[in-house]
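Readers should treat all values here as calculations from the given coordinates under stated rules, not as data from a laboratory. Keep in mind it's a predicted model, so treat the numbers as computed, not measured. Cβ atoms are built from the backbone, for glycine too; each structure is taken alone.
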Structure 1
């Protein structure tokens, strides 16, 4: 069993920009768009055999992976990116800690990618 953590890219900055200019309508519209994107992503993840969404909220998702072919999960995640609408970074590992470290690696490597925690050979 492994874990997958997904986090939206640059979501905080987009939402905060509306707050700083007191634009309630744009804030609400952005929040709804983010929620819809997360819901769509959850639905797509639930269609992947061996992937089970444990939690979803804000711009983040936590899933358990019982699929031994983690590479196929990475490939599918790449297909789910929505440039211009909602992009995300993802980290996968055998523990929550490893998954989080892999997520941070994905963010540091330029975002909009999925990284599996590296194993010593």
Structure 2
């Protein structure tokens, strides 16, 4: 809004044939526009710096979390014995296979019994 008033003042001075006032007012208008541009640029730079600061803070938090995770994993590796874990997994697989075979045998037996029962029942 101030720019519009400044431009009106320049036009008014021009109508009065006051060249010196026109030059002074025009220079002021140019300086005001430069200041406005600089102000916007500085605002953008301040915003960018704020965003960088937030990013750096986030990176620091992430680094702290990763450090904690690393310590936890190191402690777990000390507690867990890989050989013992592998043996446990092998035992589990073996027992799981046994259970699968047993379940299959029970199902086959039940199928045979039910089939025979149905044949006897329907043959009467």
Per FRET efficiency 1/(1 + (r/R0)^6) of positions 45 and 85 (r between Cβ atoms, R0 = 35 Å, to 0.05), the highest-valued of structures 1, 2: 1
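Computing distance in nm of label points 7 Å out along Cα→Cβ at positions 13 and 37 gives 1.3 for which of 1, 2? Intermediate values should be presented prior to the final figure.
Working: 1: 1.3; 2: 2.1.
Here the read-out was taken from 1.
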Identity of the structure behind 11.2, 32 (criterion: Rg and Dmax of the Cα atoms in Å, for residues 61-108 alone, calculated), options 1, 2: 1
Entry that produces -15000 once helix-only ellipticity at 222 nm (-39500 (n - 2.57) for each DSSP H run of 4 or more, over all residues; to 500) is calculated, selected from 1, 2: 1
Entry that produces 35, 8, 4 once semi-axes √(5λ) of the Cα gyration tensor in Å, for residues 5-52 alone is calculated, selected from 1, 2: 2
Answer label among 1, 2 for the case where semi-axes √(5λ) of the Cα gyration tensor in Å, calculated from the coordinates, equals 92, 30, 6: 2
